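Listed below are the structures to be examined.
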Structure P
């Protein structure tokens, strides 16, 4: 299979049944026939091995540990892409491999990639119903990570049909669930598409809580923390529902990006950005009520701007994974937000004029009749806005 091509289900009924189950449950998994030839590999594992950019190429019908298969695997960005990583798999499941090789050790030596041949003498035939081993994979920055592998035998009407393997990150499922159980699948898919940073036209949204210092003094520390958590949860959901990407949270601040490539057009992205702030404003009353506050106590100011050239991508480290954007237009959006005192929503001319007539009408914006004010001329303009972005034209939306 060439890069990007989905893998067809195997012809063998039992192998096809297991392959479909792995595919439909979103597992990292692959299926080998009774001679250890690759019969199927899920798109999920191929996409992960391809750095979330494309499905890696594979060789169906080739021995999984043969020289041609390893030659292809060495070109994968991530996953088992070195001979040493394949040695871990052979050590973990080589007993099964030897048991399934009719010609025994001699045939196996002739079949394996040369980098694996010296392991054959260590193997003892085995045929358990299932087994587990720790293999490895190349991850970010070339770091090798442990990968637990679960193997199980597939038996059909005529006996052994093959072997299937399911792999997963080294973390236990409880830890994985803690990270992703509340994640919105739509947002996970969008974030996956920006794994590789690049310039992406987008509507940019910044929002921040007004009077946060006063509220932090008024509420208990636990109460203020709960307010902040409710606020960012509501903000994130409104952004996700509108088709956006949630950016970095700093204190009470919210950042979001609405990519033209996700929305389908620049006009749709601009409209989604405005729709998100409208939805969030409507959600603030419930956030305030749950925190024992009145609507006037929980007020956000909003800055909306259009970015023709922001550099958008994912930042993943050992402690976090988030989407961020860099560029002059991102900084300008922050300056607009800081000037939107009194709970206003200020949008730049660059954003408003990207709305098409239908989108503007749906948002009750008279795009043709709008008048703008330079940022430096606003009564509440900040010193940074006057210095960095004085000529940006804005209006309330």
Structure Q
């Protein structure tokens, strides 16, 4: 078993704060990014390309880490202490084990991965203690993805509604050559929403409130569309607003924002990249622009969506959305009001080869690096 370097007592304090942070706290004041003081605290190392972080209710704050190479490791007190699951995956820069989340009661584990031939699979396991019970494996989705190796999406989010939200890339290839982003008869280039409970012969149930239910020629699991590679997205645990980090093509990285309850949104790809036309495409009627973009001229090249901070450890920060970029490693924060950015700040924090963010049970935030390290975003 690989062991991460055991961190100092500060790690235990940071994790404990992440568990208890929201308990009985009064409503925080509005965020003020100019006053917020933040730093990175390394809480683990020695992992193999960590790409997703998840926590289970009642599990003592241990972090479950999805390694792209096909393993779910359990980290406690700075060390890898056990393995919860191994799965056979396809290798490659954008393939592998990509997503991990638990049911809200902690009894079910959900993973998103590309199998050995490259197809996307979303699978459920029942937990047996800290280990996924292999005998309970239940496949919810299989999406064919063999034409190109890139743009698999792969993020999983369990909503407060107990529905499973799934990001799926456009199928790969430069510029979406198969035009999947705007095609409502494919699940590629979409955010999907399903109820993971079976329905009749189907392994899952389509929520009746999904925006395209009953529409001929449209996949009813589609929740939003017109996306290129929504690598990481999240739901604000307080407002239920959705934030999507959609990786750009040649010029622009984008963050998309949708208030709670808004669905069926077309984010424009592959006719739009950021605020601009792509390949001279016209903006589709009703398509929505991102809330912010990042130019490749500034060094960004692969946006990594994060979370709205809802912890209590960092003053003046509650309500700020934190995100970053894999290429620069820089972490940034913004505040929105009525769908427009009102505050923006470079946090002056850097995670080399940033791969993902995580949200602890108490709303504290974390970041992971493909180099094998996990950091807490803590009060400076």
**Fill in**
Structures P, Q compared on FRET efficiency 1/(1 + (r/R0)^6) of positions 130 and 242 (r between Cβ atoms, R0 = 35 Å, to 0.05): the greatest is Q
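Name the one structure among P, Q that volume of the Cα convex hull per residue in Å³ of 168 was derived from. Each step should come with its number before you reach the end.
On the way: P: 168; Q: 131.
Traced to structure P.
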**Prompt:** Taking helix-only ellipticity at 222 nm (-39500 (n - 2.57) for each DSSP H run of 4 or more, over all residues; to 500) from the coordinates of each of P, Q, which one would give -11500?
**Reply:** P
**Complete:** Computing Rg/Rh (Cα atoms, Kirkwood Rh), for residues 170-225 alone for each of P, Q, the value 1.15 comes from structure P
**Message:** Between P, Q, which one scores greatest on relative contact order in percent (Cα under 8 Å, 6 or more apart)?
**Reply:** Q
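Once distance in nm of label points 7 Å out along Cα→Cβ at positions 138 and 258 is calculated for every structure in P, Q, which label goes with the largest value?
Numbers: P: 4.1; Q: 2.6.
Structure P comes out on top.
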**Prompt:** Any idea which of P, Q comes out highest on mean count of other Cβ atoms within 10 Å over residues 290-297?
**Reply:** Q
**Complete:** Output 17.6 (Kirkwood radius over Cα pairs in Å, for residues 154-273 alone, calculated) maps, among P, Q, to structure P
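Just so you know, all these numbers are worked out from the coordinates, no wet-lab data involved. The model shown is predicted, which means the values in this text are computed figures rather than measured ones. Cβ atoms are built from the backbone, for glycine too; each structure is taken alone.
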